[in-house]
Structure 1
Amino acid sequence: MRLRTRLALAFALLALVPLAVVVPLTVSRLRDTLSREQTARMGAATTSAQESLERSATTVRRAVEELVESPAMEDLAREAREHPMLAIQAGTAEALMKSRGLTVLTLFDRSGTVLSSGHLPARRGDPDPALFTVTRAAPERPVPVRVEVRTTAGLRQALALVSARPVDYGDARLWAVGGVLLDDGLAQHLSRLTQAEVTLLAGDTALAHAGSAEAPTLERVLPLGDAASVRLTFSRAAAREAVQGVMRAFLLLAALGMAFAALLGLLVSRWMTRPVEALTSGARRVAEGALDVQVTTEATGELGELVRAFNHMTSELQATTERLMASERIAAWQEVARRLAHEIKNPLTPIRMSLETLLAAQASAHPSFPTLFKESAGVVLEEVDRLRRIVDEFSHFARLPKPQLTRVDLGELTQSVLALYASPPEGIQLLPTVQEGVVARADRDQLTQVLVNLVKNAEEAMAHKGGALRVRVKGTDSDAVIEVEDSGPGIPPEHRARIFEPYFTTKDGGTGLGLAIAARILQEHGGKLEVSGEPGQGARFTVVLPRANS
């Protein structure tokens, strides 16, 4: 990852750190605040519902007490003393119920028989045990009771808040059991009052319902006696939405902050890293061989000192390298001259000896002079030819032309070279392995010369015992590679360090310039020639060239 990218990311993360610290704390406090507000609102709503139910109970109690103490009930009790079924008609309770604002009213005799029912007139003359049970307890406060009411769909169970009071006249007693229905109307009233979902329950059975509450929810239950209750269901969706809204706002703020910080980081890092990138580019060019590189980017402070030190270093490095290369060239040519002198001196010795023999034979008028002359002339001519070959090879080595680089398909080039060896010597097996699409920039003629030399050397190494000659062409991301491997005797480790030196050879009659020329050709191409293999198991020569871009 580039330094510029790292700095931009660092700026973005630095902008995110305060948000990462503040956001959880803020959200936690917001949740606590909303939770307290929710609890307070639920408490207030529950209190309001409780007070509303208390008011309804008080209203029922007063209405029944006023009804019992009214002259109308006293008259009914007096008339019912002798003829109850005649004095109290079916519609009596309904008129009394409506006059007192009640929705449930039943008049019972002492035994629990219904004399008149305002909410269910058809029950006259029948018992109503569930409602009459209230008279036995005679509670001071109204209690919830299940009652039956008639609707358009028929009879149904409903919950009523009722109070029971006796009406006595002499030894005669009537019971007035009246109250209000806890129906959907009351549920709707409580729902509007509490802003909650309200359910009126008798045990586990819901008898009335109003409102709705979006999940998630919290519940509060208000008991109504032992058998009924009011369940208030409050929605927490608003609080959750508030928290989510804050989170979305913070996330948006974080995204904008990171984007701004990253942009600012890119601008600042670009300004800060420009000298570093220029130095990196310069160092890379120096590594590639451009020793005259100078960084011209303006910089101050420590980076400015670094730029000036780099420019001074490259100047010194160029001068030192030029001096070193000049010294190396002189030393190399001195070594070549020494070896050339040695190679030339070797043929001169037999030439001198042959001439001295001829001169001695002529001076002594030796009878076999013609035979000696013929033999000595042959030796002289052979050594002269050897001298000519040495001079020709040296001339070629010294005047190696500059390579003309073009795109060369190494697979195709290798196949064309191997075609020259389509019929290898007996006992030698040619095994090519060519990867397609391996292209390098090279001088085709010079590279052909290198391959021919390597294949020829491999054949000569296996001339006596035969073997396998393997030629491989392959590529990596950056290099194009040709391997020439034989199964001959290999190269001793002590010779590998000198194998590419001019005039070093282990073959009879060799000049020692073939591999030296091949290595120099590859050096001129920006590549290299490597040797490997175990002694006694063959030798492998590897040609490595920079791979051409597609």
Structure 2
Amino acid sequence: MTDIEIPFEKDRHAHYRFFEILPGLLSWLLLLAPVFLSLINVTFAVIFILAYLLIYFVRSVGFSVDGLKGYRYMKKHLKEDWSSLLKDVEKRYIDPEDLSKRAKWHIRNIQRLDSSPNKFKPSDLIHAVIIATVNESRDILEPTIKSIIDGKQDNKKLILVIAYEGRAGEEPEKRVLTLINEYKDHFLDAFAVKHPPNLPGEIIGKGSNITCAGRKLKQYLSEKRIDPKNVIVTTLDADNRPDKHYFQAVSYAFCIVPDPIRASFQPLAMFTNNIWEASTMMRVIATSNTVFYIVNTTRPHRVRNFSAHAQSMQALIEMDFWSTRTVVEDGHHFWRSYFHFDGKYQVYPLSVPVYQDAVLADGYFRTIKAQYIQLRRWTYGASDVAYVADKGFFHKNSVPRLDLLSKFLNLLEGHVNWAAGTILVFGAAFIPPLISPQSFAANEIPLIVSRIQKIGLIGLLATVYVCLVTLPPRPKHVRRHRSVLMVLQWVLAPVTSVAFGSLAAINSQTRLIFKRYLNKFDITEKVVVQKDTPDLSSNKANIS
């Protein structure tokens, strides 16, 4: 097992700096390639642009198909009788009269249990939920707690922990303690954990907060003589509201997979809590993100930890919980777990949602700023490229080489494409005719690209369909014309992809080139719309 901590800046050697620079270097080279190639030989530029566009087109078709497939999975899983499925898992047997009622995938899972080393039963399990908060209002925190209570699980086998920041002051602390006192009787137990400010070796971020709470939970379990192997920990942001089937689905997966200690369970992130109140561009971004995570449920090999996720308490104790040295503790936690378990680690996607907020701040321009800051933080996951290269290739470990190389290249390609892909698709074709206006090939490339993009609209229609059918019902206080805007808003998709996705990724990667590290978690400002009035109740959310 290799050391899994992110090295401090002073301990980052030349090879580490090289891989910190690499994503940004490749992104900038890719963005400038049409210019350089047009100056050298315009034919090379045309071939490059067409090749890139065709690859992008094929992948977008696959994305659309998987989006429809993922939506179908979600729809089926939300209709499942998870209580009955868990009873089958408990018995490791399906009564013959129930066979016709059970899905084929469930029957196969029960059959595999006979040869599986996993001996956990649903009745053995206890859930612990850590809700991370800074200074979110009661209007955000309370619905999250209520959504947990309203779930189909046995709440007397669930521990609620609210992790709050001491640096936020007395008012948030009072609010958290009040909520704990009001709702603790609904759970096996409930308590709040105050994260002290300015601890050595920590940056200001969610990872530090929930790690502090995790260590307190470890102490609590020891005092109560509860085996951590039987405890599944779910981390939630303040605005995360689990579906009523979420904890049952996690229990099911935990008891079915071969090695649940070396695994984590990733629910489907859906940014729909306040989607009807969000502004147009934020709705496009939120619904696009929802479709992205729906697609990921069909691609287990590409799934990584994001935002809300669940993992064995035993595994968290072994790893000393989450990283306290990064602002992207969720995505980084995959790599932390991967190296801790020498590559024998799997993230299992769940088609059961945890509902989250779209970005909505107090004022349109503040909303735009908040959205950009949020995406800059997400794209800062490019910092994991250096971490993975360092731990995987420059430290002794037992991780399978081919698996490591494949995951590393996927990570690198994903971040480079995040920065450069959309800009190249929508802008690269105009560069050759600007530089070589007399060239026939240069003048034809925009027309060819335009035709390919029109065909690509078919894929966009599939995406729009998935977004529309996953919307919650329109609230009564929202005017009907917004239903039409939910369709028309997609003309802004190229704008939001470039302005928020690509530019945020370029910002993050360029920061890494020049060692301008994000060493502070910039919280995302959000507001709650008061249903009876158009007023906004201002809050700042921890993360989404």
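None of the figures in this text is laboratory data; all of them are computed from the coordinates on show. None of the values given here were measured: they were computed from a predicted structure. Cβ atoms are built from the backbone, for glycine too; each structure is taken alone.
Match the computed value 24 of relative contact order in percent (Cα under 8 Å, 6 or more apart) to one of the structures 1, 2, and report its label. It must be structure 2, since only it matches. Comparing distance in nm of label points 7 Å out along Cα→Cβ at positions 105 and 409 across structures 1, 2, the highest figure comes from 1. If P(r) over Cα pairs in 5 Å bins from 0, in percent, for residues 89-304 alone computes to 1, 6, 12, 15, 17, 17, 14, 9, 5, 3, 1, 0, 0, which of 1, 2 did it come from? The value was obtained from structure 2.
Tell me which structure, out of 1, 2, gives 126, 31, 15 once semi-axes √(5λ) of the Cα gyration tensor in Å is calculated.
Derived from the structure labelled 1.
Quick check on the output: 21.5 is mean count of other Cβ atoms within 10 Å over residues 193-200, derived from one of 1, 2. Which one produced it? Only one of 1, 2 returns 21.5 for mean count of other Cβ atoms within 10 Å over residues 193-200, namely 1. The value 18.8 for mean count of other Cβ atoms within 10 Å over residues 97-104 was derived from one model only; which of 1, 2 is it? Computed on structure 1. Computing distance in nm of label points 7 Å out along Cα→Cβ at positions 121 and 177 for each of 1, 2, which one ends up highest? Sorting by distance in nm of label points 7 Å out along Cα→Cβ at positions 121 and 177 in descending order puts 2 first.
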